1. Quick one: percent of Cα pairs over 20 Å apart, for residues 168-247 alone came out at 52 when computed from one of 1, 2, so which one is it?
2. Given a value of -24500 for helix-only ellipticity at 222 nm (-39500 (n - 2.57) for each DSSP H run of 4 or more, over all residues; to 500), calculated from one of 1, 2, which structure does it belong to?
3. Given that distance in nm of label points 7 Å out along Cα→Cβ at positions 152 and 232, derived from a single structure, equals 2.1, which label among 1, 2 identifies that structure?
4. For the read-out mean count of other Cβ atoms within 10 Å over residues 128-135, a value of 19.6 was computed from one structure; give its label from 1, 2.
5. Work out which structure the value 1.00 belongs to, where FRET efficiency 1/(1 + (r/R0)^6) of positions 32 and 200 (r between Cβ atoms, R0 = 25 Å, to 0.05) was derived from one of 1, 2.
6. Given 40 as the derived value for relative contact order in percent (Cα under 8 Å, 6 or more apart), which of the supplied structures 1, 2 does it correspond to?
7. Could you figure out which one of 1, 2 the value 22.8 for mean count of other Cβ atoms within 10 Å over residues 16-23 was computed from?
8. Any idea which of 1, 2 comes out highest on mean count of other Cβ atoms within 10 Å over residues 72-79?
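Just so it is clear, none of the values below were taken in a lab; they were calculated from the coordinates. Bear in mind that the values here come from a model prediction, so they are computed numbers and not experimental data. Cβ atoms are built from the backbone, for glycine too; each structure is taken alone.
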Structure 1
Amino acid sequence: MAHFSGSMTALITPFRDGEIDTAALEKIVEHQLANGTSALVPCGSTGESATLTHDEHVRVVERVVAIAAGRVPVIAGSGSNSTREAVQLTAAAKRAGADAALLISPYYNKPTQEGIYQHYRLIAEQTGMPLIVYNIPGRTGSKIEATTLARLAEVDGIIGLKEATGSLDEAQEVARLCGDALEIYSGDDSLTLPLMAIGARGVISVVSNVWPRQSAAAVEAAMAGDFAAARAAHFAMLPLMRALFVETNPIPVKAAMAMLGFGSDELRLPLLPLSEGRREPLRRELRRAGLITD
């Protein structure tokens, strides 16, 4: 069984003139590796997977795998609301050399709990890829219930959960029912610390794009049981975390990364760049964190 832990970055996908900016992607990945990130997660929601073509999706995963060169695991986003498409994307990620796949729960068509179970079970069986289930009702319109996750934890190849319901009660129930059979990773930066207190093994993070060293420090301290140090590191990041979610993710984090010199803040419609009135408050938080000095 694959095991992942630590501060794992949900990478942005940099664009320039409508195309993937591979030079910026390489710079981003090398910066992550130099600053304590324990795994790279391309092509998730933060990576604008919804507006990547299948070919682009595969090329981004291949490129991240090549740049990482085995230094840290690569967990490829490969979810879809079509089970057949999710199988195809996950199989492609496996061929590209990814170590595991992260799959959002089927969105829009709102399957039953049995439908969700069968969706993940089939992908695991047909691909043989270690899978991390992504539970984020705010994006999908449906929630994976704790009892369903307990069933999924018994399926060979389903190893983890990215927990983004925003509910500590839900997360505790999953931890109670699944025990060690399903590793839990925070999917909300602001809830990483309390989730680790109930057994989560780290975070699949947005803020770590911008402040990877601090995110890694917070998670490492919590993993070591030093919650005083973890709290200090976590609370230092909280204002920046909030600034990175003033508009839909990844709009603010792309603006922040551009301010830090990691490509442009170009997005694909229907997402637009960060509103002008929110740029200076974001820049102020980057200054406060010591990430920029201008």
Structure 2
Amino acid sequence: MNTVRLAAYTALAMAAFAANSLLCRLALKETAIDAASFTTVRILSGAAMLWLMMRWRAPSHGRQGSWYSAVALFIYVAAFSFAYLSLSAGTGALLLFGAVQVTMILAGFMTGERMSRVQSMGFIAALAGLVILVLPGVEAPTLVGSALMLASGVAWGIYSLFGRGIADPAAATTGNFLRAVPLTIVLSLLALPWLKLDASGLLYAVLSGALTSGLGYVLWYRVLQHMHAITASTVQLSAPVLAALGGVVLLNEAFTSNLLTASVLILGGIGLMSHYGKS
């Protein structure tokens, strides 16, 4: 894959992640839908969209996902939804991406990946940008919420690592979502006493599952084939910046000097990591 196409696919995947965060936030904070139902509808709609997509393309000769990846996907989605019931957006983002960074960087170091001096500067700049971005919204987190969000971040890091070396990203993502369906149905059955449905919440869950999760994760698995784990972990720090900018445009949130500074640091740091990293 050439550099321009890789950059375009990466940007689309990060835009999907950012949109996914906005949809989750809208559903869980602005509507009455419960976290278990949102999780289930999100995974079901993602599985349905991917299954339909696979029906219209040539048969795959790649690996059709795995139960390990499906469990990691389910833990990420479910823990993320429940964590945001008790965490602010800033605290949640800091815990989530901190856990993703630690998981993927440790995995990279264990397989022999190292950062150059310039890459290290880029990584530090991106992390500093994340702190600046979320600091105004950081509150003392609850123990349960923190544990759930950290689990979500670790699970997403593992899910991303499982995606490296996949021959057919679309087939693998479809298989992962389909395997996650029975897991999330069990979750909803266990949470049946707390069931709350909401038309807007259901719509956000469907959009989150079918578009920003299902199709977004296919793109992510594809770009992962051309990135080291450390670079891939840092690239994801662009998602909260894009989500914050989306909040400015779509939710009438304020465009602050912190957001501008964080955007420059994070995107600049990612640029250094990507330009001087081996893909």
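1. 2
2. 2
3. 2
4. This figure was derived from 2.
5. Going through each structure in turn, the value belongs to 2.
6. The value was obtained from structure 2.
7. Details: 1: 12.0; 2: 22.8.
Working through the options, I get structure 2.
8. Largest value of mean count of other Cβ atoms within 10 Å over residues 72-79: 1.
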